[in-house]
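Next come the structures, one after another.
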Structure 1
Amino acid sequence: MVQLRRGQPGPFPTPEEAAAYPYSPMDRQLIEGHRRLQFIGTAERVSRDLQAFGEKTGASELMIATFTHSHETRARSLELLASAWPAS
């Protein structure tokens, strides 16, 4: 996200690259502001938090974006969320 905001789009960094990145105070402020809209935790917790967010905002749809370096990890994350999401 920081790279994109700087006009430097590219591949999503590995956890090691992200940890080693020299974040400026402005970068850290941007990240903290963005975290308000992130839902992190177990599949059950994320499902519950997303549902509450949808109810609070009146949203009829939610867009899910999983930010991980690995396609396999991203797919697994979405599978876990789908299994925890209540049936309609």
Structure 2
Amino acid sequence: MKEFLLPITGKIKIDRYEMINPKVQGDGDVALLTFNLVSYIKQPGGAEKAAARWNTTEVYRRIDGNWRIIHSHWSFIKPELKQPSTDAS
């Protein structure tokens, strides 16, 4: 996995992120975390802009007393596009 990520290491910059609606469901030594993530970047002049929105699911397992991620899934939320105006006034 390290080799796969090496070409993009240091090339992605997120100034801030928000974890929205986190929900944990557990059963014994397994837990499921779901949340929405919004990442932000700073624009020239200092204003922030949402860079990406994601739906996220992570599966954890307690191994030797520590919680470890055993599966992670990220789905990019496509931005809403403005519809052309149909007003013929």
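Points worth noting:
- A value of 32 for relative contact order in percent (Cα under 8 Å, 6 or more apart), calculated from one of 1, 2, originates in structure 1.
- Structure responsible for -0.63, -0.80, -1.32, with log10 I(q)/I(0) by the Debye sum over Cα atoms at q = 0.14, 0.16, 0.25 Å⁻¹ calculated and labels 1, 2 on offer: 1
- For -500 (helix-only ellipticity at 222 nm (-39500 (n - 2.57) for each DSSP H run of 4 or more, over all residues; to 500), calculated) the corresponding structure among 1, 2: 2
- Distance in nm of label points 7 Å out along Cα→Cβ at positions 55 and 79 - highest-scoring structure of 1, 2: 1
- Highest-scoring label, criterion being FRET efficiency 1/(1 + (r/R0)^6) of positions 15 and 31 (r between Cβ atoms, R0 = 30 Å, to 0.05), among 1, 2: 1
Values quoted throughout were computed directly from the atomic coordinates according to the rules given, and no laboratory measurement underlies them. Just so we're clear, the structure is a prediction, and the values are computed from it rather than from any experiment. Cβ atoms are built from the backbone, for glycine too; each structure is taken alone.
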